[in-house]
Structure P
Amino acid sequence: MESTSIRLNKSLAHALGVSRREADNLIASGSVMINNERATLGARFMPKDIVSVNGKTLSFLHESIYLAFNKPTGYVCSRKEQGDAPTIYSLIPSEYHALKPVGRLDKDSSGILLLTNDGDYAHQMTHPKFAKQKTYEVSLDNELAPLHQQMISDYGIELADGPSKLMLERLSDDDRRGWKVLMHEGRNRQIRRTFAALGYTVTALHRIQFGPYALGDIQPGMYKLITISQ
């Protein structure tokens with residue numbers, strides 16, 4: 001029987017999109033039940049057992065799954081619609097609805113979005129100490145002044161949550177409205193706020209790469225399964 005049992009903390013991490021340490025913290029706090037009995041650290045369970053967290057029964061995908069999704073504009077990354085904005089999960093098959101986004105793209109942004117049930121992987125892709133580079137194509141409402149380009153690239157712009165320094169490359173030699181933006185951080189709406197601090201409005205923001213994963217030929221609203229190097 002032991003050979004077919006499943007490690008609880010690993011399965012919780014997959015189901016909830018958290019790290020195994022966070023899963024262990026949930027178990028230690030008494031929030032996790034197996035067949036209505038409080039689980040203990042190191043516990044295992046059988047596929048037929050009922051596992052719940054804070055009274056909510058979980059369903060498990062026991063293998064790690066990784067998706068690269070091309071998020072269209074107008075969709076939110078939450079599980080529930082926000083006003084008239086539909087959720088990305090309306091575009092993703094139901095068997096992948098347990099997956100969680102790795103970071104976020106706001107409603108008006110598009111491009112590559114990673115989803116997984118591997119909390120440790122999500123942590124490694126998003127925590128600042130791992131410095132995963134993200135690349136965007138950005139359009140502005142007005143031409144970016146050379147001085148402002150230098151300020152953003154060389155010195156950084158002071159925002160309410162700290163300085164923001166972005167690497168900028170022109171998308172075209174004869175256009176100063178379109179830019180390739182490279183960054184290692186991922187603060188909320190950081191690119192939009194950086195340009196706004198200098199009087200510009202971002203009219204389009206499209207992420208084309210996240211770490212080693214490029215958007216490639218994935219069409220808007222479509223996805224592909226990806227493999228990761230351990």
Structure Q
Amino acid sequence: MRHGQSLWNKKNLFTGWVDVPLSKKGVDEALAAGERIKHIPFQRIFVSSLCRAQMTAYLAIAVHDEGKTPVVQHTGEGKLEEWSKMHTSSSSEQTIPVTVAWQLNERMYGELQGLDKDETRARFGPEQVKIWRRSFDTAPPEGESLKMTSERVLPYFKETIVPLLEKGENILISAHGNSLRAIVMMLDNLSKDEVVQLEIPTGEPICYTFSSGSWTKNKI
């Protein structure tokens with residue numbers, strides 16, 4: 001699921017790795033998305049390191065039928081890992097582990113970050129901006145292309161998340177338009193030309209079933 005509308009989505013600004021929170025609309029979108037997935041028993045949650053994705057996941061799970069508590073895992077973080085341990089199985093059983101992964105972050109937009117999208121189109125032309133935003137292998141100035149984003153997202157997805165799916169776990173990923181475009185491009189076997197037209201809407205759950213090495217898209 002892509003995060004709900006952020007404050008910079010609302011202001012029509014390129015965001016990338018600038019760490020801004022959700023807008024009021026984004027909060028509402030996250031809660032509405034949570035209503036649509038509240039019947040799915042999740043064993044784990046993965047979020048990017050950016051707060052808009054994290055807020056979306058926590059708000060969505062806040063309305064979940066099971067009423068479990070999302071708990072961020074701090075593996076390898078010294079005292080934070082040591083001192084955050086639970087010492088009762090009853091509490092632990094009512095939690096959902098949350099993994100924060102920078103690999104799921106939005107595409108870094110380089111010198112476009114913070115710029116108004118309409119003003120950028122007026123300055124560089126709408127076709128150039130569309131290429132920067134939607135093409136597979138053309139990066140904005142000093143930023144990442146979708147190809148570059150895929151090169152960090154997909155290895156993490158395949159090595160960390162897919163093995164959990166193979167065990168039969170249900171996973172919620174709360175991330176971003178371009179990190180999710182990279183994943184959907186792979187799952188739907190889209191070409192470089194087809195991915196240009198792919199738009200991931202904010203706060204809209206996308207569901208896939210993984211079985212015997214193949215992916216099936218489901219309506220929820």
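Taking FRET efficiency 1/(1 + (r/R0)^6) of positions 29 and 125 (r between Cβ atoms, R0 = 35 Å, to 0.05) as the criterion, the top-ranked structure out of P, Q is P, with the highest value. Among candidates P, Q, the computation of percent of Cα pairs over 26 Å apart that gave 47 used structure P. Computing helix-only ellipticity at 222 nm (-39500 (n - 2.57) for each DSSP H run of 4 or more, over all residues; to 500) gives -10500 for which of P, Q? Derived from the structure labelled Q. Computing FRET efficiency 1/(1 + (r/R0)^6) of positions 53 and 149 (r between Cβ atoms, R0 = 35 Å, to 0.05) across structures P, Q gives 0.15 for structure P.
Comparison across structures P, Q (criterion: mean count of other Cβ atoms within 10 Å over residues 69-76) gives the highest value for P.
Given a value of 28 for relative contact order in percent (Cα under 8 Å, 6 or more apart), calculated from one of P, Q, which structure does it belong to? It traces back to Q.
semi-axes √(5λ) of the Cα gyration tensor in Å, for residues 109-180 alone was computed and gave 28, 17, 10; which structure, P, Q, did it come from? Clearly, the read-out refers to P.
Readers should treat all values here as calculations from the given coordinates under stated rules, not as data from a laboratory. None of these values were measured; they are calculated from a predicted model. Cβ atoms are built from the backbone, for glycine too; each structure is taken alone.
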